[in-house]
1. Work out percent of Cα pairs over 12 Å apart, for residues 260-299 alone for each of structures P, Q, then name the structure with the largest result.
2. Assign the value 22, calculated as relative contact order in percent (Cα under 8 Å, 6 or more apart), to the correct structure from P, Q.
3. Please state which of the structures P, Q yields 5.3 when distance in nm of label points 7 Å out along Cα→Cβ at positions 180 and 292 is computed from it.
4. Suppose mean count of other Cβ atoms within 10 Å over residues 60-67 works out to 14.4; of P, Q, which structure was it derived from?
5. Kindly point out which one of P, Q the value -13500 was derived from, the read-out being helix-only ellipticity at 222 nm (-39500 (n - 2.57) for each DSSP H run of 4 or more, over all residues; to 500).
6. Match the computed value 2.8 of distance in nm of label points 7 Å out along Cα→Cβ at positions 36 and 268 to one of the structures P, Q, and report its label.
7. Out of P, Q, which structure matches 3.7 when distance in nm of label points 7 Å out along Cα→Cβ at positions 12 and 316 is calculated?
Structure P
Amino acid sequence: MRLIQCEHEGRLRVAVVESPEQVRLVNADEGVYGLAKRAIAEKRSLSDLVESELSDTRLDYAELIEQQRLRAPLTHPDPAHCLISGTGLTHLGSADTRSAMHAKAQAAESELTDSMRMFKMGVDGGKPQDGQPGAQPEWFYKGDGSIVVDPEAALPVPGFAEDAGEEPELAGLYVVGDDGQPWRVGYAVGNEFSDHITERHNYLWLAHSKLRACSYGPELLVGELPEHLEGTSRIVRDGQVLWEKPFLTGEANMAHSLANLEYHHFKYLNFRRPGDVHVHYFGTATLSFADNIRTQDGDRFEVDLPAFGRPLRNPLRFSSTETPVAIKAL
């Protein structure tokens, strides 16, 4: 089952994707968030609840896109109660890249970069088989719900940014129950979006490079995630494909299990605050930046993962000015 959120008759609505052309509205308050909270309270699966609340109203999918009425597939009514975060160095990448990484990982410990040590830790211990926590991954904070850009809407690039690069990823979407238990609502295609030049200056600036907008959706996959997923990331400029590359994701192509990544996020008590929404990016396998692509205003990112229905598309909007920030004493 795949769900979307959209604006219809002045309010946020949930719809089931019935075909590439059509969606069917669901009777729900507070969107997918409200449905998830109700499913938790009633001890029902989300898909079962959705099936019981299907309406007879169907909408044209293309029209929703054209009128920019699509919304991110899970949001919190108060953006401050949505945490956006992610993990890096999680994907094995292509066979050639994997071989090269593994060859480097056999080098003496003193010769490894910090990034290679982190990657090696994931390869060696990111998929524990005994039910115990595995190796701890890299983790980063992106922001709260205010940085989320809807599918088809423009990703803003601040005036101080040195780069505006895509990161095609899977994202896990979660709601924390009233008792502090995290519940996975489903998965979505995501563009985590980062400033790679800032990160390249010094890896300790990774935290700065991640403080950007992001997008995910348009569709929320409810249920089990396939272990092997094949997608395509592309950049379109002036109606022509500027850059395009396939990528692999899913657990079969990752150094860490999803359960391990989830554990190391939600082990922190402050991430289990009742009622909060979490959007957690699971890491990328390919970047246009690695191929020396530099994006421009108006370029459009497309992350296409067929198992998730329609691709995630977002144009870029560069800011030509930077507003000075003056701190005042009280």
Structure Q
Amino acid sequence: MSEHGALQHEEVVIRRGRRSGAAITVAVHSRALGPAVGGCRIWTYPGWREGTADAMRLAEAMTYKCAAAGLEYGGGKTVVALPMGTVLTPQVRHDVLHDVAEIVAGFDGSYCVGPDVGTGPEDMMVIREVTPYSFCLPQEHGGTGSSGTPTALGVQAALRAGARHVFGSESLLGRRVVIAGFGSVGSRLAADLSAQGAMVVVSDVDDQKREEAKNAGYGWVDPDRALLTPADVLVPAAVGGVLNPRTVAALDVPLIIGPANNQVTSDSVAQLLADAGTVWVPDFVTSAGGVIYVLSREVGGLDHEAAAARVEAIEETVNHVLDAARTAGTTPLHESMALAQRRLSAAATQ
């Protein structure tokens, strides 16, 4: 993806919420393929500028996620940058969500919002009080609910392709898998991979999850050691920015595939990983299961089986980029970007 310099986004709205006073950024990177989609992240940041930078990075990643997945949607993102130490009371949360909804409404359907870190289906219901342009409502209200399950399904599809490429077999039986992040997606992956016979080790910044992990029979490693733990597979499943020159130098793992967004701090890290003999499948390919499933169901009208089949197609996408990278001597990131760019360029000429 682009190293930030010149602005490449179509539209960036930065506003102080009139109810909450929170700094809110909605970044739309591209609508070349169709309306922009992207989640609402509520998180703490040192300042609003860091929140805006995160929104812009995430919006760009959504463009390539949709393009690589063959979806007719562009990329956007909402970030609510809370000051460090903010206590998000129910009333403040409600005010924040209505402020977000007010901004989303101003796009008049050219940007639609869903859940992300810090938000969920119930929050999308609150946004619906102001604007119809939100996805992933609770199932009892006609939505698909949490996208965690289809996201995990997509990661597993990517893991099958990656394991065949690296180990010669899609089976992870007896292989050590470190999952960095034991949230909604990480916990689902841990259960599924453990059931397949993998030796699962998990970590999370919430130390209270240690007991939950141990009760489930998983190993535990502190978050600052997760990337230093020798393993067959590393699954980044929390926040981004974990792969940088320093951490890459300390890795002892041949395959990295996970759902966390923006895993590398810069595109050059992908080459460092390749030089170190580590196969890294870009997150915007791996993590697309959620958006594929939600849009297939809520917009495309497909049933569960048909939407899940579209998620499973991530396996073929990963096969393609890994084979292309091996043949051309490039990186999976280069080939994933090339795939996305071909689809974006084709849309631009129509």
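1. When percent of Cα pairs over 12 Å apart, for residues 260-299 alone is computed for each of P, Q, structure P gives the biggest number.
2. Only one of P, Q returns 22 for relative contact order in percent (Cα under 8 Å, 6 or more apart), namely P.
3. This figure was derived from P.
4. P
5. The structure behind it is Q.
6. Details: P: 1.8; Q: 2.8.
It must be structure Q, since only it matches.
7. Computed on structure Q.
Only the coordinates and a few stated rules stand behind these numbers; no lab work does. Bear in mind that the values here come from a model prediction, so they are computed numbers and not experimental data. Cβ atoms are built from the backbone, for glycine too; each structure is taken alone.
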